[in-house]
1. helix-only ellipticity at 222 nm (-39500 (n - 2.57) for each DSSP H run of 4 or more, over all residues; to 500) was computed and gave -17000; which structure, 1, 2, did it come from?
2. Quick check on the output: 1.04 is Rg/Rh (Cα atoms, Kirkwood Rh), derived from one of 1, 2. Which one produced it?
3. If distance in nm of label points 7 Å out along Cα→Cβ at positions 31 and 63 comes out at 3.7 when worked out from the coordinates, which of 1, 2 was used?
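A short reminder: the numbers here are calculations on the coordinates, not readings from a lab. The structure presented is a predicted model; accordingly, all values stated were derived computationally and were not measured. Cβ atoms are built from the backbone, for glycine too; each structure is taken alone.
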Structure 1
Amino acid sequence: MSNIAFARAMRAQFDGPRRTELTRILHQAAVCGQLRSAIDIDLAMDMLFGPVMHRYFASSPMPPDMPERVVEAFWRNNAP
């Protein structure tokens with residue numbers, strides 16, 4: 001059973017501010033030439049958080065090198 005009100009409150013309290021800040025950082029990095037100018041910011045955020053969150057919610061063990069592999073994949077797709 002799900003609690004829609006709780007899910008909305010959790011997103012507003014935790015996910016919203018983080019996504020807002022990361023959007024600002026990624027956009028600024030693209031403007032400064034540190035990331036490609038045509039970066040899809042929503043996809044970039046999903047690439048960074050998705051694999052880790054999937055492992056967390058699926059209760060799957062996280063390989064020790066997972067964060068580094070995620071960041072490497074992010075840079076391969078978003079470097080200028």
Structure 2
Amino acid sequence: MIIDLILNRREGDAFNSKQFYKDVINYGEIGREIADAIAAKQETRIKRALSDYVKDQDYNLDIIEYVKSVKWIEPGALIQKF
């Protein structure tokens with residue numbers, strides 16, 4: 001689940017924006033807006049899409065603060081839209 005990807009990162013797991021994108025793609029329609037935002041390399045849009053996902057799935061809203069506090073696109077990340 002996408003929430004697991006977020007929580008794993010929050011708990012200190014290594015993060016790679018290219019891998020995150022690939023993982024989100026695997027969730028199909030539920031991850032579409034997130035994946036599109038990542039492919040566009042738009043941090044604000046990614047954070048909004050992730051925040052909407054957290055709200056829509058009724059997860060703890062405290063997670064949104066974490067989502068907003070980190071960058072989701074690493075400098076120089078080569079992400080090709082699928």
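1. 2
2. 1
3. Of the structures listed, the value fits 1.
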